[in-house]
Structure P
Amino acid sequence: MSLADKIWKNKRVPELEDLVVARLAGIDGRAAWQWFMELDEALTALGEGADRRLAYQMSHPITRR
């Protein structure tokens with residue numbers, strides 16, 4: 001969840017990404033570098049839309065009654 005929160009804002013945290021890669025590699029046995037390549041590609045693609053997403057969110061603030 002933490003990784004999703006960071007990438008939503010296009011914030012890359014290498015230590016967190018390394019942890020996720022290690023866990024994924026431990027689950028299916030593929031090399032960590034293979035997981036890193038896939039994860040890096042996906043996170044880069046998601047991060048590229050961050051400015052647009054955040055601007056949209058800011059244009060719809062939550063108001064309290």
Structure Q
Amino acid sequence: MTKKLNGNQIKMIAIIAMFMDHFATTLYPNYEKFWWLLLIHLIGRVAAPIMWFMVVEGYTHTHSLKKY
């Protein structure tokens with residue numbers, strides 16, 4: 001039996017990644033000076049594709065495209 005991530009867990013990963021990105025950018029606006037800030041910033045960039053994927057998934061599984 002393999003464990004898989006569900007939609008809410010994937011969204012939580014995106015939310016945490018986005019929070020890390022915004023938090024690091026707010027505290028240290030010049031992120032290119034430190035490698036670990038660049039790493040946090042790059043991790044934060046994962047959030048947008050995950051959210052786009054969730055929008056497309058919701059769109060393809062909805063019964064009423066007009067309401068969506």
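Here, each number is a calculation from the coordinates, and none is a lab measurement. Just so we're clear, the structure is a prediction, and the values are computed from it rather than from any experiment. Cβ atoms are built from the backbone, for glycine too; each structure is taken alone.
A value of 40 for relative contact order in percent (Cα under 8 Å, 6 or more apart), calculated from one of P, Q, originates in structure P. Taking distance in nm of label points 7 Å out along Cα→Cβ at positions 15 and 55 as the criterion, the top-ranked structure out of P, Q is P, with the highest value.
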